[in-house]
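J.: Right after this note come the structures.
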Structure 1
Amino acid sequence: MTRPRDPDQIQREIEATRTQLAGTLDELAERVSPKRLATQARERAVEFFRTPAGMAVLGGVTLLVALGVARRARNR
C-alpha cells in the first residue's frame, strides 16, 4: 500500500513542480520571441543567398527589376 504523504512533502513537490514549470515557460517564451525569430530568419536568408542557388535567385530578381525599370523608362 502507498503511504500517505505529509503536508511538508506535498509542499516541497508543489514548489519543485512550480520551479520546473517556470523554467519551461521561460524557455518557450525565448523560443517564440519575435526578436529571436526575426534574427533567425535573417541568418537563414543570408546563408541561403551565399549558396549558388541563392546567388542565382538574387541574379534573377535583379534582372527582373532591371527589366521593369527599363520598361517603365521606355513607356514615359
Structure 2
Amino acid sequence: MIETLEFIVADPKTRRIMQEEHWAAMNEILWEKQAIAQSNQIAALSNENAAQSNKITALNNENEELRRLLKQSGIDIPFD
C-alpha cells in the first residue's frame, strides 16, 4: 500500500522508473516460473526415458533367456 501511495505522489520520471522496476520484477517471476515448469517437464521426461530403457533391457534379457532355452532344447533360431 505504501508503494501505491509513493507512486501516486511521485513525479512522472520517478513513476516511470517505478513502473519499469515493477515490470522487471514481474518478468523475473514469470521467467522463474517458466524455468521451474520446464525443469519439471525435463525431469518427468527423463524418468519416462529411464523407465522405457529399463523395459527395453528387461525385454532384451528375456529374449536372451528364450534363445538360451531354445538352443538348450536343440532349436537354433536366429533372432537378428
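What follows is calculated from the coordinates using simple rules that are stated; it is not laboratory data. Note that the structure is predicted; figures quoted are calculated from it, not measured. Cβ atoms are built from the backbone, for glycine too; each structure is taken alone.
J.: Assign the value 68, 9, 4, calculated as semi-axes √(5λ) of the Cα gyration tensor in Å, to the correct structure from 1, 2.
T.: On the way: 1: 61, 13, 8; 2: 68, 9, 4.
So the calculation was done on 2.
J.: Between structures 1, 2, where is FRET efficiency 1/(1 + (r/R0)^6) of positions 8 and 24 (r between Cβ atoms, R0 = 25 Å, to 0.05) highest? It would help to have the intermediate numbers written out before the result.
T.: Values: 1: 0.50; 2: 0.75.
Evaluating FRET efficiency 1/(1 + (r/R0)^6) of positions 8 and 24 (r between Cβ atoms, R0 = 25 Å, to 0.05) on every structure, the highest lands on 2.
J.: Which one of 1, 2 has helix-only ellipticity at 222 nm (-39500 (n - 2.57) for each DSSP H run of 4 or more, over all residues; to 500), as calculated from the coordinates, equal to -31500? Mind dumping the intermediate values first?
T.: Numbers: 1: -29500; 2: -31500.
Corresponding structure: 2.
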